[in-house]
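J.: Following are the structures in question.
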Structure P
Amino acid sequence: MRVIFTQNVPGVGKIDQIKDVNEGYACNFLLPKKLAVLATNKLVSEIKGKESAVKISKELSLDLLAKQMKDLNGSIFEIKEKTNKSGMLFSSVRVETIIGLIKDAFNFDLPSDALKLDKPIKDLGEHKIPVEFKNKKAEIIVNVVNE
């Protein structure tokens, strides 16, 4: 029996997923608990349309992000961190911190794998970090200073 899941069912299906399941399982468990509905032609076409719209929206936002990469190139971000007497940071500056700074400054979400930071930053000074996204390249400067 073909059903459309209305809720996530671990190990079976996710919301809006269209799947063939055992008829007894559908009639005795999924349908009575409203975890799924019968997959009619109308509902299937609505789900396909929704998936298409989400895909198009995601592609447009990724294209916009790629265009904004040129604005990002050469940007300088300053991070204040506490250090010990030898100038080493007590904590390290991680990709998530830098992504947050970019989001605050440019109001767009950059995926964390776009920053090419080999290891967290653990010392003071300027650090050049390459950024690559959808064949666009940029370089940002993160200046870590003592708090």
Structure Q
Amino acid sequence: MNTSWIDILKGKVVLVGVGNPLRGDDGFGPHLVERLRGHVRAVCLDVGTAPENYAGKIAKENPDTILLLDAVHLNRTPGEYALLEKADILSSGFTTHDISPRLFIEYLETQTRAKIYLLGVQPKNLSLDGEMSDPVSRAVDELASQIRQALHT
């Protein structure tokens, strides 16, 4: 992925880490948000596996950009990541969670004027009590560095 994807991080940004750290690579979103909290000019939320419970809090921030961070089935090599736009998110069923990203995104669209994106990483290990795989751990390191540069405090 080209680093120009960072250009979407404009205005007031809310970073939303989605996932379960007890399920190996599914902890990508929460781990990345924790690495960024306090180091970037953005609101950083770890919403676990229930992002819908945070929709009101996200909307209250009145963001310009919402970036969801999650492990998703991209049909790529583990650790590879991609920036997905609304049409990509809504047209596929690649999430590693039971909730529908469609309802969550549509709600946020009715409550904010934010542009909504998903930064997804291809997981390798989603087993309960599994460790985060090396490829996904390296992706967390790389993305944390890129996002810190883009949103430095």
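The numbers here are math on the coordinates, done by the rules we state, and not lab data. Predicted model only: the values in this text are computed from it and were never measured. Cβ atoms are built from the backbone, for glycine too; each structure is taken alone.
J.: Which of P, Q yields 36, 32, 25 for Cα extents along the principal axes in Å, as computed?
T.: Going label by label, the one that fits is Q.
J.: Which of P, Q yields 13.6 for mean count of other Cβ atoms within 10 Å over residues 70-77, as computed?
T.: Going through each structure in turn, the value belongs to P.
J.: Starting from the value 15.8: which structure in P, Q was mean count of other Cβ atoms within 10 Å over residues 30-37 calculated from?
T.: It traces back to P.
J.: In addition: Looking at structures P, Q, which one was relative contact order in percent (Cα under 8 Å, 6 or more apart) calculated from, given that it came out as 20?
T.: P
J.: Of the structures P, Q, report the one carrying the highest value of distance in nm of label points 7 Å out along Cα→Cβ at positions 38 and 118.
T.: The maximum falls on structure P.
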